[in-house]
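We did not get these values from a lab; they are worked out from the coordinates using the rules stated. Model, not experiment: these values are computed from the prediction. Cβ atoms are built from the backbone, for glycine too; each structure is taken alone.
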Structure P
């Protein structure tokens with residue numbers, strides 16, 4: 001009876017597609033800004049589902065399956081924004097001055113569509129026939145189910161929207177006041193430490209508190225461990241002995257950027273490789289099971305296949321993958337003009353297409369499995385990007401060698417980064433869409449309709465991302481790019497990936513620093529495995545690597561947010577509706593991120609329009625701004641979580 005009702009429900013509707021596109025504009029812009037600022041993005045499935053339910057309740061014909069399509073579109077587009085971990089690298093190395101719209105949009109779209117196609121055959125292996133938990137996919141399904149219920153669901157939805165709006169407004173308001181300089185945005189001090197020097201810094205960012213709440217205690221602790229390794233160990237060691245009369249701020253900052261981050265890259269690389277090796281066996285087994293199931297279905301009556309098991313036909317999937325190689329080849333040919341590849345492009349482009357095909361299969365499997373295991377937000381997708389750029393760079397180095405003429409090397413680096421951008425598009429979508437398909441499985445959705453929605457989400461995201469990148473580039477610029485100012489966005493992954501490509505193809509990569517990082521990564525992997533066997537709190541190696549690599553100002557509050565989230569979730573478990581209470585915490589944390597991120601995008605527009613780095617400043621810098629910021633920041637966070645607890649514990653009936 002339930003299946004018959006589900007099949008009669010409206011699912012892939014024009015109304016849902018338009019609503020998904022509108023939500024895409026908001027969350028994609030927020031994720032682009034957040035990723036360029038701190039190197040992290042957030043999963044958009046749950047907030048998109050809540051907003052969709054609130055809007056579609058205004059229509060008598062709104063259904064749970066239509067809500068599912070809306071969150072699928074918005075989730076795909078929001079996740080695709082992780083392409084900013086690679087694409088800004090072309091500006092950082094000086095190859096692009098901005099983002100050519102159609103070249104950027106087509107690159108993003110083709111990579112994303114390939115990601116959807118590659119993961120279609122994996123649905124049966126990694127979703128239907130897998131014990132993977134898919135935390136965000138399950139949570140989104142629960143939100144949709146409750147929202148589709150009667151008065152209880154309506155009350156939950158109302159409180160959830162209130163939590164998102166309140167925290168988003170608070171985060172945006174604090175950011176606005178900080179931009180006036182009445183409050184401080186950041187605090188930092190540099191000091192001698194042992195024979196060297198180091199720094200302690202933090203930014204007053206509610207988004208970081210939200211990120212910490214969402215990633216959880218294990219990731220938060222691991223990032224804090226990485227932070228200690230970097231700022232208590234590596235930086236003081238590398239700055240010793242201190243030169244007489246040294247400017248500590250300049251010395252510490254330069255040492256961190258030019259040396260410590262490459263150690264972090266080595267740690268991330270080893271952690272990523274270890275992750276790939278651990279999940280290779282389960283992926284192969286899952287794909288083998290899917291192939292057996294497919295053969296069994298072909299031998300039977302295809303008409304008896306349930307709606308919830310109908311994917312896009314494998315012929316369309318394979319045909320789309322093969323057909324997409326032609327436009328990708330054209331993009332590579334256009335991009336290669338003016339460099340050494342243009343002299344004899346066919347062999348190199350053919351090899352690149354083979355690399356995209358093979359790397360795409362591996363990356364889709366790996367990212368899908370990782371997202372199913374720990375969630376799309378926690379999935380170490382940047383580590384996959386590092387491996388992808390190393391593979392592309394080593395491929396070109398094997399053909400053209402490394403070093404030599406700087407202009408030639410720059411052209412090769414740019415080509416390697418452009419190739420990585422295509423592959424990374426596959427990674428971003430594979431990291432997300434199996435979560436969405438898990439949600440669909442739990443609410444009775446039709447897989448092929450969701451897969452169409454995923455493609456639509458990719459197209460919407462591809463249209464939105466380039467202009468947002470252009471806006472942020474013209475307003476702030478990216479750290480390390482020619483002419484970048486003091487307020488340039490760090491774009492940490494893009495900076496790291498461009499540095500790795502330049503190091504491999506320029507012949508000047510300090511493999512010693514990467515080797516040290518690899519050694520640290522090996523030790524962390526061992527510790528994490530021992531903790532796992534002992535049943536203790538884990539120490540995710542990739543999170544440790546990110547803690548080493550990212551500036552302290554962008555990481556210190558993440559462990560704080562993780563502790564706050566952990567304590568809140570422990571409280572939530574003691575409530576009469578623990579799942580609802582926990583979801584309320586997720587929604588408030590998401591609101592912190594959305595509010596601050598959206599203001600960041602709006603502020604970028606103000607900067608671009610006024611041609612001023614401080615268009616909202618009312619006063620100059622003052623000594624009382626920092627203590628006042630600490631007091632107000634802590635009070636607002638404490639007050640919001642107290643309000644959240646009242647909302648989450650009040651009766652729902």
Structure Q
């Protein structure tokens with residue numbers, strides 16, 4: 001079992017620890033964040049700020065009314081014949097302020113919740129749109145995937161940062177108003193107050209830095225923990241886990257990795273609790289020193305009891321607020337650091353651009369598709385997945401790609417769909433480079449069913465409609481596609497027909513066999529009126545009779561169109577007009593089925609081996 005490496009960031013003097021300067025610089029993310037909030041919903045944003053501004057002035061008013069109330073009670077006790085009208089006016093005012101404060105709190109919490117949900121939703125939508133623009137190879141890079149995972153985690157929980165930042169602004173306004181009263185009485189109380197909270201603030205900042213560093217450095221391991229949890233408790237993996245007895249292996253591996261993270265986090269948590277108590281005690285002693293000073297002034301007759309109540313209340317509130325502001329600042333800075341992960345992801349740019357000002361695909365394509373000395377290797381590798389490929393596909397022609405696993409067949413198809421960009425050479429459609437066409441229009445003219453097609457746990461109708469999502473409400477087109485792919489006979493036995501949910505993830509879902517799923521996936525190819533149809537192992541899960549029927553219908557579908565077939569079954573391959581045989585990413589043989597048999601090369605050898613299996 002792999003033992004996780006020791007994380008450098010867990011050491012006290014780790015170079016990965018975030019400096020205070022960096023935490024301040026992370027606050028630069030807040031304007032961008034609030035622009036996002038503003039764009040999400042202007043009305044809720046303005047309402048939230050307005051409510052908080054009103055709420056920020058209430059503490060000073062309530063303390064002042066309380067001061068006047070106490071002084072008025074003492075005055076009335078000394079002068080029993082005076083009117084009580086002012087007293088009851090003060091009581092009514094305090095009651096009104098209390099009711100208003102509660103109403104504002106509820107409005108603020110409501111607006112925070114609604115606005116936070118909307119921001120999370122918008123961020124998730126933006127993440128999906130941006131991820132769709134990025135290159136396929138980026139998703140196959142573990143470093144990129146770590147960035148994606150960190151960004152995905154930031155799409156939720158933004159309500160906390162929103163509430164923290166707005167509450168910070170509200171408390172600062174309140175603090176300034178309360179501070180004005182203390183300054184008038186004795187400016188030294190403000191200095192004592194600041195000294196009381198600085199130790200606690202520095203401690204919280206330090207431990208938040210260590211927590212962030214730990215969380216960030218463990219991103220790959222946390223992804224592995226999520227994956228192990230999925231493997232151990234998923235309907236997709238349950239069969240193999242049971243048959244191979246993997247439960248102990250997966251549980252032990254999860255426990256080993258999670259225990260390592262727990263121990264690292266525990267060290268930080270214990271240190272944080274210990275130092276937090278000590279530093280907080282310093283602040284408490286300073287606070288009570290100032291409180292004693294106010295009491296002495298009252299006993300000396302220098303201030304009234306009401307003024308003492310006002311000052312002690314102001315000092316107590318300011319102490320709590322300043323402590324909260326300092327602590328919250330650390331939390332805001334930490335969340336702003338995490339927010340950087342989200343913005344960093346949005347800064348990633350694809351190498352294959354949408355080219356919205358590019359050419360449209362000719363309709364119909366007249367000359368066909370040409371590969372000119374095309375080569376491709378994945379970034380940061382020296383291995384060529386494809387090299388020196390030169391061939392053409394003419395309009396109305398069926399081309400089959402043949403070769404052993406790893407020969408580069410699927411990679412070639414991904415190049416054709418502009419999911420990858422050639423490392424060298426060019427791919428042309430009617431003499432124009434593929435990259436000079438509008439990307440969306442190019443892909444709209446290509447219909448591909450990959451071998452590892454997605455089994456969407458949605459309705460049958462949705463599963464078929466993904467072939468051309470613009471027709472998701474066209475029931476006739478969906479039914480016709482199901483009929484052409486032989487999926488209609490599968491649908492006919494389902495209780496809710498085309499509205500039947502597939503898979504077992506959701507209530508009343510129905511699981512299909514591999515062959516049934518493949519017929520549903522094939523229906524997607526019939527949804528799109530594409531000029532090029534690509535099927536990657538389209539019938540691997542079908543029996544021989546079903547396969548023959550599928551290709552019989554498929555021949556009528558691609559009449560007059562270009563088609564690329566990838567298959568290990570030579571009964572399928574021989575239907576193609578020409579066959580391209582790949583080996584280690586290079587073109588070895590090229591011709592019709594009959595021509596390649598006459599050549600008696602690699603293709604003929606594999607054909608004979610497969611034929612012998614039927615003897």
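Here are a few things to note about the model shown:
- Which of P, Q leads on FRET efficiency 1/(1 + (r/R0)^6) of positions 367 and 503 (r between Cβ atoms, R0 = 41 Å, to 0.05), largest value: P
- Among P, Q, which structure scores highest (criterion: relative contact order in percent (Cα under 8 Å, 6 or more apart)): P
- Value -24000, calculated as helix-only ellipticity at 222 nm (-39500 (n - 2.57) for each DSSP H run of 4 or more, over all residues; to 500), assigned to which of P, Q: P
- Largest in distance in nm of label points 7 Å out along Cα→Cβ at positions 95 and 583 among the labelled structures P, Q is structure Q.
- Parent structure of the calculated result 0.96, given that Rg/Rh (Cα atoms, Kirkwood Rh) is the read-out and P, Q the choices: P
- Read-out distance in nm of label points 7 Å out along Cα→Cβ at positions 335 and 511, computed value 2.6, structure in P, Q: P
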